[in-house]
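Engineer: Each structure below appears as structure tokens.
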Structure P
Amino acid sequence: MEVITVIAGTNRPGSRTRKIAQQYVDMLQAYPVTAYLLSLEGLDLNKRTPQLEEIENSWIIPVQKFIFILPEYNGSFSGAVKMFMDLTRYKECWYNKKALLTGVAEGRGGNLRGLDHFTGVLHYLNIIVHPNKLPLSLVKQLMNEKGEITDPHTLELIRQQIESFLKL
């Protein structure tokens, strides 16, 4: 069975990004895949640690597909996700794998610029980036009080994005 790691691209505690990443994991349960959520929350991103090595060995190296949920940080993606990737054994972890990107922003752009910046990083690591990048704009308005996306149109776009990625 295919395995997908969904990465919440911030280490901010209690983030909407993590909730959206969890929603992707939940939605993936409708398909013949195994999905794991990788949250950067609480990770020491200043050096390689045994915890990072465990993450590499369990959720990165054996996996061929990743979904990155990337919040907007100052017109780009978070430094936490970049530090995380920089600390990994990048050739073993990332080379020749596949990625799907979703941007998260409270503004209107849905982190389009951050998705473009991150695509450049992934291309440098020889990662095949799926062309259906989904910018989620005005994300606070799309979510209910539990932090779940409830907007039917957005849920349909996510479903289409996932199904397209699974064919890759």
Structure Q
Amino acid sequence: MTATHALFPGTFDPFTLGHLDVLQRAARIFDRVTVGVAAHHAKDHLLGLEERIALIEASLGGMTNVQAKPIQGLLVDGARELGAHTILRGVRTAADLEYERQMSQTNRALWSSVDTVFLLPSPTVAHISSTLVRQIARMDGDITPFVAEAALPLIASAVQREGEGQTS
């Protein structure tokens, strides 16, 4: 039997309890999961790349078959470089599914050896998005219901830096 390796890509700005839910379940399904942390040119990042990786690593809670790594360029190229033949995506809504379906088909056209697996987040965290968490944090709201406890000081520091006009 071949070991299975999935790539769970995203910007994870910040990594939320919804991401963690999908990751924990994927870690039970796959032999290895790499969380591929990407910079996205069209997104206004709160956290720097290294901060996002540190936040993910702090949230893993003993998942020994999971690692976080930066990825860049085409997703299929990152998957190929890592030796991951599965791309893992969390899908919250019908709109997410339609977008991810198109991406999955495009990725297969670019690399026929890759498959995409979709996981639905648990109902208790399905409403959480990184965008929502960033907005709440930037407005000095309570984000504790949405992110791992280990993430709170890192996000607070990033919001403070941003308020002082510094970038990450």
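Values in this text are rule-based calculations from the coordinates and carry no lab data. The model shown is predicted, which means the values in this text are computed figures rather than measured ones. Cβ atoms are built from the backbone, for glycine too; each structure is taken alone.
Engineer: A value of -11000 was computed for helix-only ellipticity at 222 nm (-39500 (n - 2.57) for each DSSP H run of 4 or more, over all residues; to 500); which of P, Q is the source structure?
Structural biologist: Derived from the structure labelled P.
Engineer: Match the computed value 1.02 of Cα Rg over 2.2 N^0.38 Å to one of the structures P, Q, and report its label. Intermediate values should be presented prior to the final figure.
Structural biologist: Details: P: 0.95; Q: 1.02.
Checking each candidate, the match is Q.
Engineer: For relative contact order in percent (Cα under 8 Å, 6 or more apart), which structure out of P, Q has the highest calculated value?
Structural biologist: Details: P: 22; Q: 30.
Structure Q gives the largest value of relative contact order in percent (Cα under 8 Å, 6 or more apart) among P, Q.
Engineer: Same structure again: By the measure distance in nm of label points 7 Å out along Cα→Cβ at positions 8 and 136, tell me the structure among P, Q with the highest figure.
Structural biologist: Result for distance in nm of label points 7 Å out along Cα→Cβ at positions 8 and 136 over P, Q: largest is Q.
Engineer: Between P, Q, which one scores greatest on distance in nm of label points 7 Å out along Cα→Cβ at positions 128 and 152?
Structural biologist: Comparing P, Q, the top value of distance in nm of label points 7 Å out along Cα→Cβ at positions 128 and 152 belongs to P.
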